[in-house]
Structure I
């Protein structure tokens, strides 16, 4: 057991982050208090942190790393890029119309249940789109290109 210096609650060591410089190898502030402090610090310095992250993204080595990740993804999944491009062209030409999310009715993105049928899309908002991809990724033999 250890007492957090912030909330003064006695908690098991599993409730404290490991910290090699401390005598018992754990931070003196519990995980819950540490998270609260980190979130508060982020909110207080949000503009500075956003500027910092934006400036990091323009560093040459980060630009090169992102380009390499993009190349790798495009080489691994050429059918996905082709399907996305076909949807974009169809939207511009007017042969495909954007629809609201079929789950909640919010503004939506095109989701491809099957990349081999590029214009057969389901319209999902960002949160539901992420959920759909998470469901596919968690099923065995799904979400992977054959």
Structure II
């Protein structure tokens, strides 16, 4: 299971990669331009990650297997949502909170590359930190 120290270290690595991208590329691109850059930064930091991860919705006996899609899941613990908007609002925070609740992961980060300074565009959201609320491993899958 996850520890607070490990999750915080992973978070620091992800944010460090985001800052490196923002310093080099700036705030004027679209989300689809930042995602490959973040993937490269995660690789350089030797972090295990998956992109475009499907997160199911469970409603009574119904399972909607691809109800949501997370941009990244890093080290099978941290959900990362990449944005490129002027500022993060309540909708973006709630979207990430939903991803965490549905997936069971303990930590989520919104990285808003549209902010003038990336540090002002980061939101950290927790879900029963540091344990999370794990579901069965088959409940979270990659896009096929």
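Every read-out reported here was derived from the displayed coordinates using simple, explicitly stated rules and does not represent laboratory data. All figures in this text were calculated on a predicted structure; none of them were measured in a lab. Cβ atoms are built from the backbone, for glycine too; each structure is taken alone.
Here is how the numbers come out for the structure above:
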quantity: For helix-only ellipticity at 222 nm (-39500 (n - 2.57) for each DSSP H run of 4 or more, over all residues; to 500) computed as -16000, the structure of I, II it came from; calculated: I
quantity: Value 11, calculated as relative contact order in percent (Cα under 8 Å, 6 or more apart), assigned to which of I, II; calculated: I
quantity: Structure with the greatest value (metric distance in nm of label points 7 Å out along Cα→Cβ at positions 66 and 98, set I, II); calculated: I
quantity: Top of I, II by mean projected area of the Cα convex hull in nm², largest first; calculated: I
quantity: Top of I, II by distance in nm of label points 7 Å out along Cα→Cβ at positions 2 and 122, largest first; calculated: I
